[in-house]
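Enquirer: Structures given as structure tokens follow.
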Structure 1
Amino acid sequence: MGAESYRFSSRSTLHIDQESRAFSVLEGEKAGPQNRHVKGTMLSTPVDIYALGQKVYRQDAVSGSWQTLSPSEIPDTLLLLDELSPAANFKFSSLGEVKFLGKEKLDGKTCLKLQFKPVIEDEWLGRYFKDITYTVWLNGKKAYIVKTEITGQSKENPAVSLNIEILLSDFGKEIRITPPVV
């Protein structure tokens, strides 16, 4: 997650008995330390946020109009943007035992496949789910994470489970993020 630039897509799904419900479906990009964009849905509500240097733009979910945020609104929106970023899923106190599951081809490239049960720092995930398992596919000389599947079981209801799939690409490539028309 230390790459200067990358693109991502993620899908979080809750499985309740035999039914599956999308919790969030997001895609986005990072271009340098201050330029980010995330678009998609959370709990069936549209989300579209740009952070470009000191300016932050958010699309109103109801009207669809774009808003340039005031300085007082920016910290909360940047916090949300951080939580929507795939990097939020990789904050660990420890990795636990890492198992090598072999090699697997993704998009024609051979990846190392690893699995572990970390001690995570994400309060939401750890509060509601147990047995959280990460399966990670690494590729390239710098061992970039190109895919991750995160699974967990509800602490309160054994019929409920969570699956998060994250795909990452375009590491270190020049990515231009242009602001929306306000």
Structure 2
Amino acid sequence: MLIFLLAAGCASNDVSWAVHHASLIPSETALTGTQTWEFFTPDWAKSGDPDAFVCARGQLVSGAVTAALPGCDGCVAAYELDVAELETDCAAPLDADPAYLTPRAMGIGAVPDALADADPYPGRSLGWYVSVDGVEMEPYGFAYDEALDWAGELGSPGWTTGQTYTLWPAYAWDLRE
């Protein structure tokens, strides 16, 4: 399961939480954009305090359209991904830990019932699914037109080529062992 890979990747006692999000643009045959891993201290879970921020890794994401893997409910799009480092302000070992060069595949489908209560834009979001093993996808969060974050109801529903989408997780990764 994905959580075990990520928990193994964190060796610092100062970092206890990770949040993974992306901004992506699909085309007819591909996907491009960026993803970010943000890391936080133990206090962040209780307070949400921005002072609990430790560092971030920014990465370039490109992907080619592929067949959907099992686990992507109602999949309308699926991609094999290539992830490359863009920049980081993280210290070792987080700065180069390969566990955070994931996922390798993703899909866009229906919002899973189990995540519906966390949906930031019910009826307008799609489900975000990821795979680190290239065999099966797991529900991960939400994909929605980025305009919803700054223009409310002006954002378009669905998955449309040329549109910029925010991909937001349904949860934060607990990196404490």
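Every number in this text was worked out from the coordinates using simple rules, so none of it is lab data. In this text the structure is predicted, and so the values were computed from the model without any measurement. Cβ atoms are built from the backbone, for glycine too; each structure is taken alone.
Enquirer: One of 1, 2 was used to compute semi-axes √(5λ) of the Cα gyration tensor in Å, for residues 62-101 alone, and the result was 35, 13, 5. Which label is that?
Expert: Derived from the structure labelled 1.
Enquirer: For mean count of other Cβ atoms within 10 Å over residues 46-53, which of 1, 2 scores largest?
Expert: 1
Enquirer: Comparing distance in nm of label points 7 Å out along Cα→Cβ at positions 14 and 70 across structures 1, 2, which is largest?
Expert: Ranking 1, 2 on distance in nm of label points 7 Å out along Cα→Cβ at positions 14 and 70, first place is 2.
Enquirer: Related question: Work out percent of Cα pairs over 21 Å apart for each of structures 1, 2, then name the structure with the largest result.
Expert: 1
Enquirer: One of 1, 2 was used to calculate distance in nm of label points 7 Å out along Cα→Cβ at positions 54 and 158, giving 5.7; which?
Expert: 1
Enquirer: While we're on this one: For which of 1, 2 does distance in nm of label points 7 Å out along Cα→Cβ at positions 22 and 118, calculated from the coordinates, equal 1.7?
Expert: Only structure 2 yields this read-out.
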